[in-house]
Structure 1
Amino acid sequence: MFYTRIIRPIFFKTDPEWIHHVIIKGLNVASRIWPLNFWLEKFCLIRDPRLTVKISGLSLMNPVGLPAGFDKYVEAPYAHGMMGYGFAELGSITYSEQPGNPKPRLWRIPKDKGLIVYYGLSNSGAQKSIARLKNIRRRPTPLGVSIAPTTGLTIDQMAEDYLKSFILLHAYADFITLNVSCPNVASCDVFSQISFIKELVEKIMQTVRAQKIVKNIFLKIGPDMKIEDMDQVIDVCVANGITGIVATNLIKKREGITPQSSVEQLNHPGGISGMLLQSKSDAVIKRIRERAGDKLKIIGVGGIFSAEDAYRKIKLGASAVQVFTGFIYNGPFFIRQLNKDMIKLLERDGYKNISEAVGKDVVAKM
């Protein structure tokens, strides 16, 4: 209440990217003050056996994670646990360092509880990111790394670019996500080409087998794919032994949404997060579960503003979820409350563990 009535209105009068930068720097400092980190983590990070999740080799204290896009430069790797997250995804990271799109490149749309993001994959590149990842001494929660292609490459060069980043970064991450759906890059339409995704997945998994790499690998897809294209991507992931799919990235196509914001407020390039993404994300999660059953693990992202929102995605097939826009709109203790409220939902439905609820609202077709 204090956050939504006092703090948030002050924040929302300030440039969103500047606020993001200040929060990252503040979290970095706070997380390195070990007594403060200890007590915040003890308070915010819910440790309850009913919420523990196992995804292949990953063990999560709770199913709520931080998505890629928040900590692009690996600046606050110790902060995610004290924010209450059961896991976090850093990046996206590209092979070469890049500044991203010109500013402004981040806008709020409060009427739709969302953001418009047009960063353009700003990050320090794989080599500099490795130096920061190497220095992480303690991991209270699993840390993944999202990989995306360096801007300016042709589609014929992209798969090799991903592979170079994967080879460099995989040893320093608990899981890797191949981001093939970044909506804040002008050339991202090429990622909808199934042949490219098939080439990328096959190239990565061939390397995994040849080098005997043991790593959970996810593919992050967008919400705007045609159903027949999505089915092909699902089939490619199953056939090649990918761990799972992160569903979904932000909205790029503005058709099929009913915003409360004005045309002027929406008149920015980039991808839309938040409430407008909720139903699209739910539909994609359901489709993946229907087609792949439990052959693919799903991490659900998009429009989570309550425990009911997260729980619905889990019952549609997600083993875990990722939340950030909801954190911005609800405040620093939102993830803690989200997990506590999910325990109540489990108790209501008589489940002893969150995994029992996964996919309960979907009948698999495979």
Structure 2
Amino acid sequence: MSEAGLQDARVKSALSHWAPRFVANGIILTDFQEVTSSIRAWDEWCASWSAKAAVHEGLGRQALARDQYVSAAEHLSRAAVTYHFAKFLFVDDVPQMKAAHMKAVECHKLALPHLSPPGEYVRIPYEGKNLAAVLRKPAGGVARQERSQTNNSRPPVVLMAMGLDSAKEEMLAYQATFLERGMATLTFDGPGQGEGEYDFAIRGDYEVPVKAVIDWVETRKDLDAKRVGLWGVSLGGYYAPRACAFEKRIAACIALAGPYDWLGIWDKLPELTREAFRVRSHAHDEVAAKQNAATLSLKGIAHRIECPIYIVSGKLDRIVPAEEAERLAREVKGPCELLIIPDGNHVANNRPYLYRPQTADWMAAQLGV
């Protein structure tokens, strides 16, 4: 029997649905091959990936000790994303998952001051507590902004909304596309996401946390709060359009592979996805999880989306069917671009070059950069 044949169903499912994402978002191909070929049962997943992450963390800490900051940023960023993939759907053992998660956060925070451009770890007030976020501003300051159509030297900002199993530690590749074009990025862990998953349950009315985030942006003297874009990936591809339907301070939206109606596709979702949603929506069983899922819908709401929106899906997406994107595109009120990548999988992570630069160029145009 082959090595793949020895793996249990959940391991096979994770590799079948998400393998291209790992490499597209920062995992070294050989690391991916070595770790996944060694895992037989799902309960080995978190520990195996954490062991690989520790190798990169060790290199990063050595570089820091030697004041080799460029190398430290590279190693520690890779450690962070590797720890992230140790925890991303590992909700069966929450203490083990959280330990890996906190290592991801720690490594990412160590890397942030040494990235190019650097990042700032911030906390955004929300419902008596706060949401964790990372702010990065484009290199070049005022000079970079001379290409803007306005005389404002402050950069516009793209708010980045996570999905069900993504977190800010996974977003460096996506951030780069906006930063290189003169836009700042504010990548935040919302309710049920990343650092927010412990204090706050997933909520369908995502305009509530987005309002808190934009309120915070308006307190910053170094950002142009009049030019705010919103980007969302996977389940975030629902959250972003949903927020735009109610929060009119958003100038433009990018929705990547988001559902139109989460409950409508629930029964076809992978087991790992359904269980992660149950845990992150703080539901005690699947019945309660499905009740929560019913609140994530754009029915009767999509027509309220007036800002320009760019919607992306993969025709071969087996998690969120492309028909969900097409339905959203038909119902929005404002200008809409729809891109269905014929051989794209979920979020078209197997073809990132067919939408990442294009959507970033589009957002730059919308925000006047």
Structure 3
Amino acid sequence: MCLSPSSQAGDSLINVYFKQITTKEKIQADAKELLRTVVEREGILLEKKVPIKVHFGEEKNITYIGPSYYDGIIDYLKENEIESCFIETNVLYRGERNTRRKHILLAYRHGFTKIPVIIADGEIGEEYTNVEINKKNISSCKIAQKIAEQKQMIVVSHFKGHIGAGFGGAIKQLGMGCAARGGKLEQHTNTIPIINPIECNKCNRCKKQCPVDALKIGLLPRIDKKKCIGCASCISICPQGAIKINWLGSISKNFYERMAEYAYAAHNGKKNIYLTFAFNITRNCDCEGHKMKPFLKDLGIFASTDPVAIDMACLDKLSEREKRKIFNRGRYILDYAQEIGLGEKEYNLIEIL
């Protein structure tokens, strides 16, 4: 359902606000207007400190949401005397974002300097809070400590494709993006990393790092599955890159369910606002460290208080324009997310002209 700005949305449905992108030069102002609109129309009381959950983009990637597009959001918060920062977590795989030090340096190189940068799960993902949810697959989620402590965030997502999740949006930004390193690993079905014995030089750095002594560096290096707690710190510390995620069988309905459950843990109890930028729409994720070309025209910016509704609205609006279903493989996560109480698939779309 699409309503004009002056229309009154039904009380029983979640509101998703949408503004079409006309030129990229106006995106800052459009994002600011949408944030103001959702705050005022939904009667949101902003906390004195509201972090902005972001993705800094991988090295050599050029289609992530760049720092200038956040300026309108930051200006709105400053005008309302709200303290803010960029907040993000370390990644699971090797690269420039798998330790706090490297991650912050990358953020600065990419121009994220207007407000402070916080890496929420420590130097190598060791700082997290166990958030109890007692869902089908996971009972307790490893949420990055400084995210778990927040009462409210502005969760900014880049809507695009994703090789594993089908598409990336608010749910992925919550589930994978707010989890500590061990939580990211737990979302993949097989939570125990594997060691390539050919690449391992038996330096024992992983063994010294492991908090539960699960690394067995003998003739054939291995990880004790009974001891391993899935914190994934060994992946980050290995200088040879010999310890890896076991991807075999991880992309399945179980993966989608686990990611939705982690999103529930990151969202529940918080008064979050969700903003999703649907432009630079690539087939794959901003985590990929190479240049990619958008394969669809820019769509617009969405805002809501509901992560499920905003993802659904992005998919619906894009599919309506393209006259075909886009990112259809990832839609199962929306069904499951609604089932566990993360949000609602039905919504009112209110277009801001």
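Here, each number is a calculation from the coordinates, and none is a lab measurement. Keep in mind that this is a model prediction, so the values were computed, not measured. Cβ atoms are built from the backbone, for glycine too; each structure is taken alone.
Name the one structure among 1, 2, 3 that distance in nm of label points 7 Å out along Cα→Cβ at positions 180 and 220 of 3.2 was derived from.
3
A value of -11500 was computed for helix-only ellipticity at 222 nm (-39500 (n - 2.57) for each DSSP H run of 4 or more, over all residues; to 500); which of 1, 2, 3 is the source structure? Corresponding structure: 1. Here the criterion is relative contact order in percent (Cα under 8 Å, 6 or more apart), and among 1, 2, 3 the highest value is seen for 3.
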